[in-house]
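What follows is a group of structures, each given as structure tokens.
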Structure 1
């Protein structure tokens, strides 16, 4: 027999006026190689079909199953129960709008974030469908790919002290996107244009530097490096901006 696990799960349906936020406990026998994804599906199939949580790929790629696991943001499909104690507390991610129980609307947040940071290559070059692809140095392509591995799970946002205090704060996911396009030679935005997007209290200058974002990233993206790079570049840009205002026309 496997361990007897106790799951304390947050329950609340915002669409039901009779529903109130509370914790509900479930008992389940642990099986070999069990993940939280497997455990939650068993709980829904065997004990309570009304339990709400999100999943899609089961392989740590879609980011849908992110939740607070014993107070720490992580992916349910990425977390094996053998690495957890006998009692497991599951809560929805903070910051994002609650749909119900462990399910949150992270999609709307990330869509708004990508629009805010203008998450696409900016260029004035006319599009030619017959043209060859622009070559890129392999090392640079690998560095850009490293940042592209973000699955937009929201763990870094949930772990961010500033994002939990200020709803308009961009967060590490946005900074990672900005850094990715700053590295891309096809993007023709200037330092001033990037400064207008991220050089403010909602952006890089509002970051508290606690680095909870990197601590919990399930893809282990080097967010600290990107935060440091953005601070340096935007800091110099702010000095240039200040002096340009002080100098006479």
Structure 2
């Protein structure tokens, strides 16, 4: 919120550090939420592979069934032809014609018998293909069940993260309300530009002088004096983070 009078920068550092701590947690939870579903990658690939295997076995079954249907149609044609020949034979007017029909009828029966044998073999092939399809379906079901259980775990973890994020959003809003609008705008601009979401860095005094705790860039004495006076913000010339005084060394964030 806007304050009637702009406070000194050093007076805002504690609120900004609190805001930074919250944003670090938000950053960590956001990354974890983004990465969490990747735990399902292996299970999803397994399901996809088993699904492809099952589909292939199903196609095998359909292919054999289609061939059986085709041969059954051929058998039906042979049977109809045999019946027509028998009807024609019964109306034959000579023994020679009668015997001629018998020869054709015998050939039709032989062809039909051969087709029946082929169909019988194909039916066995259908059973074998169907058995393999059933085995593939069982494996697929197992993979799908495994994926389902893993997804339940991930979904539960995501729900916890979402709840934590809601709490952090409320805490951040409260912390941000304690920071002057100008400082908050500056902080948010830097915070959003950083890959690690870190907008503040301590100016650390070491044996060889002062350094930015964010990028290790030298901080000159003039800048240190401005920080100590605490009236205006000081921005690191290298990493563009807001500098503040802290006697404790800080881990170096990513630029």
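FYI, it's all coordinate maths here, none of it is from the lab. As the structure is a prediction and not an experimental result, all values here were calculated from the model. Cβ atoms are built from the backbone, for glycine too; each structure is taken alone.
Once distance in nm of label points 7 Å out along Cα→Cβ at positions 26 and 186 is calculated for every structure in 1, 2, which label goes with the largest value?
For this comparison of distance in nm of label points 7 Å out along Cα→Cβ at positions 26 and 186, the top structure is 1.
Assign the value -26000, calculated as helix-only ellipticity at 222 nm (-39500 (n - 2.57) for each DSSP H run of 4 or more, over all residues; to 500), to the correct structure from 1, 2.
Derived from the structure labelled 2.
Thinking of 1, 2, which structure, once log10 I(q)/I(0) by the Debye sum over Cα atoms at q = 0.07, 0.08, 0.17 Å⁻¹ is computed, gives back -0.55, -0.60, -1.18?
Comparing all candidates, it corresponds to 2.
0.00 is what came out when FRET efficiency 1/(1 + (r/R0)^6) of positions 58 and 226 (r between Cβ atoms, R0 = 25 Å, to 0.05) was calculated for one structure; which of 1, 2 is it?
2
Can you spot which of 1, 2 the value 13.5 was calculated from, given it is mean count of other Cβ atoms within 10 Å over residues 66-73?
Label of the originating structure: 2.
Comparing relative contact order in percent (Cα under 8 Å, 6 or more apart) across 1, 2, which structure shows the greatest value?
Largest calculated value belongs to 2.
Looking just at FRET efficiency 1/(1 + (r/R0)^6) of positions 74 and 154 (r between Cβ atoms, R0 = 35 Å, to 0.05), which of the labels 1, 2 belongs to the structure with the highest value?
Top value of FRET efficiency 1/(1 + (r/R0)^6) of positions 74 and 154 (r between Cβ atoms, R0 = 35 Å, to 0.05) goes to structure 1.
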